[in-house]
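These are the structures in question, set out in turn.
FYI, it's all coordinate maths here, none of it is from the lab. All values derive from a computational prediction rather than experimental measurement. Cβ atoms are built from the backbone, for glycine too; each structure is taken alone.
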Structure P
């Protein structure tokens, strides 16, 4: 395995800054794949998740996307209005809905899947299975630590000015 090229400031950057930089870089790299389909990254990830899992409740979808219910609901409604997703009553639960890919959205989901597989392979190039597993474990620790910080701190009403709620 060859070493990656040096990135100025990398060694001095904190984990939070590096995670934010990786998020931005992923969003910018994914945009050319999604632009022809007129999708945002979150919309694309939602379609791919539903393609992989099959229909989900709003709660399950929000949890798996790491989003809150209102944001998830807005994404679902925007894709439902475009007839990419369909929302139906859950036959096993009277008050729950199931969100899935519509028959009209199936073709788009396949196109998106093929593009995402190519992107994933390119993004993960050079990583061994062990490195990917170690990276997942490290991200798990980071997310766990952040969840503890979020539950320990005072609850804020409304959005703070620094909060990132963009969906692109």
Structure Q
């Protein structure tokens, strides 16, 4: 992790995610007193409301996102922590594998943030989540993971092994 450098794309992704979290907290604090006593807290796979909680539940999404973002950011900084199928991280390929994993993590961060922000907006509006949100999130996750696996395998094949 000592060779970790923030790329411009990382800074942009982290700033967008942080702005979403801050915006959710600010909006939740500003509207909490005007929300109904019961607000949606859980949705089915089809996006229908199927659970309610008190108005303080409006802080749940931003808190979860606030915990999740640093966890995913830190995890993306340590490519050796990832179990990449058929790929051994070596000194020669580590910079390329790291970039690939960080690209995947950036995609996941944006997907999670967009999804949770959508849920938050639906929560404060007391509406169902559009039916396409969860399938879209899953597709974006899978594409991100599959692309990373394919890229890391290519990197692993095209990079010479470390001398022993």
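Observations, loosely collected:
- Comparison across structures P, Q (criterion: relative contact order in percent (Cα under 8 Å, 6 or more apart)) gives the highest value for Q.
- helix-only ellipticity at 222 nm (-39500 (n - 2.57) for each DSSP H run of 4 or more, over all residues; to 500) derived as -19500 - corresponding label from P, Q: P
- If you line up P, Q by distance in nm of label points 7 Å out along Cα→Cβ at positions 123 and 139, the top spot, with the largest value, goes to Q.
- Cα extents along the principal axes in Å, for residues 19-98 alone from the coordinates reads 43, 27, 22; which among P, Q: P
- Taking distance in nm of label points 7 Å out along Cα→Cβ at positions 107 and 131 as the criterion, the largest value within structures P, Q is that of P.
- Source structure (of P, Q) for semi-axes √(5λ) of the Cα gyration tensor in Å, computed value 30, 23, 16: P
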